[in-house]
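Read the figures in this text as sums done on the coordinates, not as results from a lab. In this text, all values refer to a predicted model and were calculated from it rather than measured experimentally. Cβ atoms are built from the backbone, for glycine too; each structure is taken alone.
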Structure 1
Amino acid sequence: MMGFIGDMSRLMKQGKEIDKTFDPGKQSQDALEMMRQMNASMEQTTAAMTDGLPGTAQIVTVSPAVGSINMNPVMAVDLLVTQEGGMPRPISLPQLVVPVQHMYKLVPGATIAVKISASDPSNVAVDWDAPTT
């Protein structure tokens, strides 16, 4: 029984230490900023898929998932994008929502299909439904 009481005492001390640094307002602000970034990323993806020209991208790096949306992981991916007749150029997608069924495509060195926005060539979206090469 003494072990239980000692454990409870330690847990209460740890809880008090956590309360000293816990800032719900800051956490809310951080969450809102992350949501703003995700919304901007989704708007860019929608624009690229709407007016985008086909291209390919070689996967350079893939980060571990930093979260998920509807059970689909959100990952940072660095690509080397090539458009027909153009030179390859690096593009980073810091918040790419990856459909779970397409996770197997994200392997460094693999080539995937992309759409490159005609109005803003720095805006690239992965075309998950296009065949991979």
Structure 2
Amino acid sequence: MAYTRYLKLIVDEDLLDPEIIDALKGIGVLHVKTLLECELRQGTKDKTLVAKAKAKRRLLLTANYVDINERVFPPCTHGGIILIDHKQPTAKIVRERIRAFCASSQKALAKGHVTYLKEGKFIIHKLHKERIEERY
């Protein structure tokens, strides 16, 4: 497995709360930019957002698991998607889940795949419906 020190993220509009952004920027193993910092607007179509993240060599961090998921954007067709699987994510929830995932030995697998950060575990959807599930 490839070593990954930093995860480079683009934060989607559903997580643009200033407290969430500050919490993410306070995690030392992340390099965080919002979609606005990447020259995108709120309301940008999901396809454009996912393509921009890939072009910028960043993973997309979102809570929009209804429209952005492994069925709509299959693994290995994008740069990577990390989903916060929570109906109303707070800064605390996002920070805890991202920190726990970054501490795992699997974080490098987020690139090109679809990763769900759930309460107490993460699931990485890989090519050919392969899944890695691990508790944190």
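General remarks:
- For 8.5 (mean count of other Cβ atoms within 10 Å over residues 16-23, calculated) the corresponding structure among 1, 2: 1
- helix-only ellipticity at 222 nm (-39500 (n - 2.57) for each DSSP H run of 4 or more, over all residues; to 500) derived as -12500 - corresponding label from 1, 2: 1
- Highest-scoring label, criterion being distance in nm of label points 7 Å out along Cα→Cβ at positions 80 and 112, among 1, 2: 1
- Source structure (of 1, 2) for mean projected area of the Cα convex hull in nm², computed value 7.3: 2
- Which entry (1, 2) yields the derived value 0.75 for FRET efficiency 1/(1 + (r/R0)^6) of positions 40 and 56 (r between Cβ atoms, R0 = 30 Å, to 0.05): 1
- Identity of the structure behind 0.95 (criterion: FRET efficiency 1/(1 + (r/R0)^6) of positions 24 and 104 (r between Cβ atoms, R0 = 30 Å, to 0.05), calculated), options 1, 2: 2
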